[in-house]
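A.B. asks: Below: a set of structures, written as structure tokens.
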Structure 1
Amino acid sequence: MIALISDVHGNLEALEAVLGEIGDADAIYCAGDVVGYGPNPNECCELLRQHNVRCVKGNHDHTCVTLEDIEPCNAMARQSFYWTHQKLSDQNKDWLRDLPLQLDVDGMSMVHGCPGTPHDMLNTYVLDYYYSDRHYDELLEKVPGERLVLGHTHVPLSHGLSSKVVNPGSVGQPRDGDWRPSYATVSDIRYRFSLVSDLRASFSLLKDRVLFHRVEYDREATAAKIERESGLSDRLAHVLREGGLHV
């Protein structure tokens with residue numbers, strides 16, 4: 001079983017809850033935005049490394065380290081960029097800086113928002129948060145993997161036959177009206193068939209199945225941390241409580 005997560009956004013309590021439920025997966029992959037918005041950027045970086053989670057770089061990861069290309073973002077995001085930059089250790093800045101923009105592994109291609117986006121456009125390539133079905137099909141044609149995994153929107157998505165395009169949703173800041181962290185798993189399922197005629201025969205077909213999961217956690221603990229930090233907007237606490245409906 002493979003687990004897919006994304007958009008942790010410095011929410012340690014949510015990340016701990018999700019990793020605790022995932023348990024002993026064969027592999028865990030993160031589609032970016034480990035930091036930004038949340039009150040525990042260092043702890044989230046370190047916990048992902050402890051669990052051997054392979055990550056791609058999100059726009060918040062890039063900007064919190066470099067403080068580049070901030071202007072396209074809203075005031076709440078810009079404030080969190082500066083705060084997170086000051087809080088991040090040098091070790092975690094180096095780790096975030098070295099994350100790849102695309103990861104091709106286990107038959108899938110993972111990016112944060114759009115394949116082929118250069119570093120200097122990470123905050124501008126995703127001004128349109130949602131694509132049409134035609135655009136998802138076009139994005140899938142740009143990558144070598146049979147499945148494309150995206151993050152960024154904070155909303156779970158499964159597109160196409162056999163879930164060819166997947167967004168696991170957000171661990172740290174869901175925005176679909178459900179405050180609970182979201183993640184996805186990809187599991188192998190073996191279908192068995194039997195044929196009975198003059199000869200007895202059976203065969204099996206191995207496919208994979210994508211499932212989405214929601215996890216409860218102590219969001220009030222995270223919200224209280226945010227509200228204690230003068231460098232973070234109190235609005236971020238409301239986003240956690242309301243499932244992002246009023247971002």
Structure 2
Amino acid sequence: MFIMKLKGSKILITGGSSGIGKATAKLLSESGADVIITGRDKKKLEAAAKQLNVHSVHADVSKQEDIDKTFKFIEDKLGGLDCLVNNAGIGEFLLLEELTVEAFIKVYSVNVFGAALTAKKAAEIFKKQNYGNIINVASTASLKGYARGTIYSSSKFALRSMTECWQAELRPYNIRVMQINPSEVPTAFGSNTRTEREEKPNKLTSVEIAHAIKTMLEMDDRGMIPELTVWATNPWEKK
């Protein structure tokens with residue numbers, strides 16, 4: 001058996017200061033992984049890193065210099081990388097007649113360009129060692145569009161397409177590229193104040209998604225789960 005051993009594994013999680021990223025960092029760190037998280041809010045990031053006892057780099061994935069800084073830290077402090085969790089993401093939810101190029105660029109710079117350029121740096125490491133894991137945190141919005149979803153949903157459709165392209169490119173190097181699609185998870189996502197929303201009894205929490213990510217990583221390395229969608233059982237149930 002060649003099950004990925006989380007203990008001692010070096011894992012980068014972008015957007016790791018809250019929500020799904022933070023929950024995943026906590027779970028993987030508790031499983032013995034050496035975790036590094038990134039985020040744009042320095043104060044929030046450092047507080048999360050201290051709470052979770054993980055490494056942190058103040059970085060914005062939409063900026064190439066910040067991506068380079070992150071991987072320089074990985075090289076200097078961790079000496080390598082086993083897994084990238086591409087979790088950083090933002091959204092704009094506009095009607096068709098409200099769309100602007102600036103709104104597209106804002107979201108795509110993080111959800112598409114940032115994810116791709118971060119994965120590029122990770123793939124350079126993984127190909128040299130003939131091993132690695134990339135998990136792209138997308139959304140059920142990558143499977144079906146919806147009203148006001150032109151920008152966000154299309155960015156996640158793009159991420160899903162990139163996931164499939166990377167799978168085709170990287171499988172010969174024993175690199176697993178996987179995608180997870182959570183349905184609605186109350187987090188700080190989309191909040192102007194970036195404060196965490198209250199959990200709801202009939203909605204998912206970040207913890208369920210973190211456990212799903214852990215499960216994907218722990219599968220025997222000879223196999224991979226190319227895509228996993230996680231739905232709330234009954235999100236319409238009235239409490």
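Please treat every number below as a calculation from the coordinates, not as lab data. Predicted model only: the values in this text are computed from it and were never measured. Cβ atoms are built from the backbone, for glycine too; each structure is taken alone.
A.B. asks: Matching task: 29.8 is the computed value of mean count of other Cβ atoms within 10 Å over residues 6-13. Pick the structure from 1, 2.
C.D. replies: Working: 1: 29.8; 2: 20.1.
Only one of 1, 2 returns 29.8 for mean count of other Cβ atoms within 10 Å over residues 6-13, namely 1.
A.B. asks: So if we calculate FRET efficiency 1/(1 + (r/R0)^6) of positions 54 and 110 (r between Cβ atoms, R0 = 25 Å, to 0.05) for every structure here (1, 2), which label has the highest result? Please report the intermediate quantities before stating the final value.
C.D. replies: Numbers: 1: 1.00; 2: 0.70.
For this comparison of FRET efficiency 1/(1 + (r/R0)^6) of positions 54 and 110 (r between Cβ atoms, R0 = 25 Å, to 0.05), the top structure is 1.
A.B. asks: Here is a follow-up. Matching task: 14.1 is the computed value of mean count of other Cβ atoms within 10 Å over residues 134-141. Pick the structure from 1, 2. Mind dumping the intermediate values first?
C.D. replies: Working: 1: 14.1; 2: 23.9.
The structure behind it is 1.
A.B. asks: When helix-only ellipticity at 222 nm (-39500 (n - 2.57) for each DSSP H run of 4 or more, over all residues; to 500) is calculated, the result is -12000; to which of the structures 1, 2 does this value belong? Walk me through the numbers on the way to the answer.
C.D. replies: Values: 1: -9000; 2: -12000.
Comparing all candidates, it corresponds to 2.
A.B. asks: A value of 24.4 was derived for mean count of other Cβ atoms within 10 Å over residues 22-29; which structure in 1, 2 was it taken from? Walk me through the intermediate numbers first.
C.D. replies: Numbers: 1: 14.9; 2: 24.4.
Computed on structure 2.
A.B. asks: Something else: State the single structure among 1, 2 that was used to calculate Kirkwood radius over Cα pairs in Å, giving 18.5. Write down the numbers at each step before the final one.
C.D. replies: Values: 1: 18.5; 2: 17.9.
Computing Kirkwood radius over Cα pairs in Å on every structure in 1, 2 gives 18.5 only for 1.
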